[in-house]
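Multiple structures are listed underneath, in C-alpha cells.
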Structure P
Amino acid sequence: MILLFVADPLPTFKTAKDSSFAMMREAARRGHEIWACEVQDLAWRSGGRVTAHGAKRLALSAAALASQAGEKVEPWYELAATQDLALADVDAVLMRKDPPFDSEFFYATHLLQQAEREGARVFNRPSALREHPEKLALMEFAEHAPPTLVTRSAAAIRAFHAEQRDIILKPLDGMGGMGIFRVTADGLNLGSIIETLNKGGAQSVMVQRFLPEIAEGDKRVLLIAGAPVPYSLARIPQGGEVRGNLAAGGKGVAMPLTETEREVAKAVGPVLAARGLLLVGLDLIGGRITEINVTSPTCFQEITAQTGFDVAAMFVDALER
C-alpha cells in the first residue's frame with residue numbers, strides 16, 4: 001500500500017516514543033510505501049483535487065527498521081522522493097497531526113473530507129474528528145464518566161463544587177495536562193481559578209468530580225478498529241502532582257486491562273469504530289472515562305516496550321483490513 005502520513009515536522013519526531021514513527025516502522029517492515037506531509041502542505045483548487053504539495057517519500061534507515069520500541073534512532077529516514085501527491089491516489093491517508101485542535105486543524109479536516117469525496121480513504125475520518133472533541137465526546141457515554149459539568153457560568157461551577165466538594169477544573173482546549181486545577185473542600189482559590197479558565201464567562205470550562213484512583217494512574221486504553229489493546233498505560237502522578245500526563249512528569253506503567261476497563265471498551269469501541277475512528281485513546285481513572293482522544297492517540301511504544309505486545313502491528317493489521 002501507499003500510505004500518506006499528515007503529521008508534525010519529521011525532525012520533531014522522538015523515535016523512542018512517537019507512535020506515528022512506530023506505525024511507519026511497522027508498515028515499512030511489511031513493504032508498504034511511506035509518504036509524509038504537514039497540514040500546511042494540503043491544498044485544493046477548483047477543477048483539481050486535494051493535494052499534498054511537496055510530499056516526502058521516506059526510506060526508513062536499516063537502523064530504524066531493526067529498532068525496538070523505546071529505542072532512539074538517528075538518522076531514522078532518508079528522503080527518497082519529493083512530489084505533489086493527490087490524496088485520492090494513495091491507499092490510505094493517516095491524519096496524525098498532534099493537538100491542539102485549533103482553527104487550522106479544523107480547516108484541515110474539511111480539506112481531508114473533500115479528499116474523501118474524491119476517493120481518498122482517511123483515518124481517522126475527518127468528520128468524526130470534528131464531531132468528537134476530546135473532552136466533550138464523553139457526554140455521549142455519561143454512564144461511564146464521573147459527575148461532570150460543562151459551563152461558562154461561575155455560579156454553576158461554585159454550585160457543582162458545593163455538591164461534589166473535591167473537583168478538577170480544566171479548559172476544553174487543553175492538552176498534556178495544561179491548565180488543570182484541583183480544588184478541595186475548602187474551596188481555596190476557586191474564584192481565581194474560575195476567572196483564569198472561563199475568562200469572565202467568555203470560555204467554557206469542564207469540571208469533574210476528583211477521582212482518588214488517580215493515585216493508581218490515569219490510564220490510556222487504546223482502541224483499534226473498536227477492539228482494545230490488552231494493556232493500558234497508567235500515567236501515574238509524581239512528586240505531589242495531581243496530573244498523570246507524561247508531559248506533566250507522570251510515570252508511564254503498562255498494566256493489563258481490568259474487567260471494568262474491558263467493559264467500558266466494549267461499550268464505547270464499536271460505536272466509535274463504526275463512525276470511522278480507527279484509533280481512539282480512552283483516558284480512564286478508576287474505570288471512569290475522563291477524555292476520549294481521537295486526534296493523534298499515542299502510547300504505542302511505551303506499552304510495547306514494557307509488555308512485548310506489538311501495538312503497531314495490531315494497528316497496521318487493522319489498516320490493511
Structure Q
Amino acid sequence: MKLLFVADALASFKTYKDTTFAMMREAAARGHALYACEPRDLHWQRGGCVTARARGIELTGDAQDWYRAAPVAPLALKDADAVLMRKDPPFDSEYFHATHLLEQAEREGARVFNKPRALRDHPEKLAILEFPQFIGPTLVTREPAEIRRFHAEQRDIILKPLEGMGGMGIFRVREDELNLGSIIETLNDHGAHTVMAQRYLPEIVHGDKRVLLIAGEPVPYSLARIPQGSEVRGNLAAGGKGVAQPLSARDREIATALGPVLAARGLLLVGLDVIGDSLTEINVTSPTCFQEIMQQTGFDVAGMFVDALEAALRAA
C-alpha cells in the first residue's frame with residue numbers, strides 16, 4: 001500500500017521517541033510504500049484534485065541519517081491508499097485550513113486518518129465537555145470574574161489556554177491566590193481569549209496518564225507522565241518522566257465508554273489524558289507515546305495501529 005504521512009518536517013523528528021516514525025517503521029516492515037509531506041505542501045486548483053508536493057522515503061535504519069528521500073513530486077491524495085494526518089498542534093488557522101483540503105480530498109476518494117471533520121469537531125481541551133461524568137470540576141469562560149469565582153469555590157486550580165500543547169501555558173493557582181490576577185491577564189487578555197480552569201488533582205504526583213485508543217480499543221498499558229521536582233506539569237515536553245503501567249479499572253471504564261463513540265466518528269487513534277480517576281483531555285491531532293510504551297512493556301503499539309489501519313482500508 002501507498003501511505004502518505006502529512007506531518008512536521010522529517011528533519012525535526014526525534015526518532016528514538018517519535019510516534020509517527022514508529023508508524024512508518026512498522027508500515028515499512030510490512031512492505032508498504034512511504035511518502036511524506038508537510039501541510040504547506042497541500043494544494044488544490046479547480047479542475048484538478050487535492051495534491052501534495054510529496055517525497056517517497058526509505059528508512060535507513062540509522063539513528064541519525066534515518067531516511068533517504070526521492071525528489072519532490074506531485075501526488076494526488078486520492079491515489080494514496082491512506083493519508084495519515086500527523087501534524088503536531090497547535091490547531092491554528094493553518095491546521096484548520098489543512099483539514100478542509102483533506103476533507104476535499106476525501107470527497108475525491110482519499111482515505112484520511114484521523115478523519116478531517118472529526119479533527120475539527122474534537123478540539124483537544126474542549127472535547128471532554130461531552131463526557132462530564134468522567135471529568136472533574138471544570139470551567140470554560142472568557143469572563144475574568146468567573147475565573148475568580150471558580151478559584152474561590154475550588155481553592156486550588158489549574159488554568160490553561162485552549163490552543164496549547166505539551167503543557168505550554170499551564171498555571172497552578174493555590175489557595176493563596178498568588179499571581180491569580182496576572183495569570184488571568186496573561187491567558188485571558190481582558191476577555192479576549194477563552195480559558196479553561198480545572199480543579200487541581202493531587203493525583204498528578206502519580207502521573208498524567210496517556211491512554212491510547214486504536215480503532216476504539218484501548219492499548220492495555222498507559223504512559224504515566226510524572227512531574228519532576230517542583231514542576232506541576234507531567235508532559236514529557238515539560239520534563240515529565242514517562243512510566244508505562246497497566247490500565248487501571250477506571251482507565252478501562254473511561255476507554256470502554258469513549259472508544260466506540262470516537263471510533264465511529266472516524267478517529268482511528270485517540271490519546272485520552274487521565275489524572276487519577278478524571279479525564280482531562282482528548283487528544284486527536286497526533287497522539288504520541290507508542291515508543292515509550294513499547295520500550296518499557298514490549299507491547300507492540302505500532303503493530304496494533306497498523307493492523308487497525310490495514311483493517312480499515314480492507315473494509316472500505
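Below is a table of values for the structure above.
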{"read-out": "Source structure (of P, Q) for distance in nm of label points 7 Å out along Cα→Cβ at positions 69 and 205, computed value 4.7", "value": "Q"}
{"read-out": "Which of P, Q yields 1.00 [FRET efficiency 1/(1 + (r/R0)^6) of positions 61 and 77 (r between Cβ atoms, R0 = 35 Å, to 0.05), calculated]", "value": "P"}
{"read-out": "With Rg and Dmax of the Cα atoms in Å, for residues 117-292 alone derived as 15.8, 45, matching label from P, Q", "value": "Q"}
{"read-out": "Structure (P, Q) behind the derived value 2.8 of distance in nm of label points 7 Å out along Cα→Cβ at positions 173 and 277", "value": "Q"}
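All of the numbers you see were taken from the coordinates with simple rules; none came from a lab. The structure presented is a predicted model; accordingly, all values stated were derived computationally and were not measured. Cβ atoms are built from the backbone, for glycine too; each structure is taken alone.
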